[in-house]
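Down below are the structures I want you to see.
What follows is calculated from the coordinates using simple rules that are stated; it is not laboratory data. This is a predicted model, so every value here is computed, not measured. Cβ atoms are built from the backbone, for glycine too; each structure is taken alone.
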Structure 1
């Protein structure tokens, strides 16, 4: 889990503060996250010779409902807070407020 949270998720969500999250994008991110987590946690041995992969609900419990979509939303809110605290002379703040240079 440390590997996923410290290396893989930041690479996948680089610059996510500026993304527009459409349903198709959300679905693709969730599919990617589940595939990666299934590789990390591996299959479950049920009986002597049977194995199965973890379900989406089991994976959700393992990451304690901190999925990639929630992470992206938190990053966007954090960026908005940074933007709010910026001084008025910064170019980014001028652009967001509509005062195009």
Structure 2
């Protein structure tokens, strides 16, 4: 850590109904629809932020906008993400299974 950067771990996504089935399979579910302001997917790195993003094996690092202000030194070993890149829950290539969630909750 140099200061000013943001760390975004590469974590699996999970659908809410899969979470319910894994943790409370006998729970009564009532579908009410999406509410104002509610999001269907979480955007963890936007296309704008990708200009400052470095990718590592287990995380992304978003560099601060004003590198001189923080005397920022980028961590070694990261590679720049491509133009137009974004990291969001719907575009994730790893999804948590119900079994994995139950193991995490134990």
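Assign the value 3.9, calculated as distance in nm of label points 7 Å out along Cα→Cβ at positions 21 and 45, to the correct structure from 1, 2. This value belongs to structure 1. As an exercise: Rg and Dmax of the Cα atoms in Å, for residues 37-76 alone, calculated from one structure in 1, 2, equals 12.8, 39. Which structure is it? It was calculated from structure 2. If relative contact order in percent (Cα under 8 Å, 6 or more apart) comes out at 44 when worked out from the coordinates, which of 1, 2 was used? Here the read-out was taken from 2. Identify the structure, out of 1, 2, from whose coordinates helix-only ellipticity at 222 nm (-39500 (n - 2.57) for each DSSP H run of 4 or more, over all residues; to 500) was calculated to give -16500. Of the structures listed, the value fits 1.
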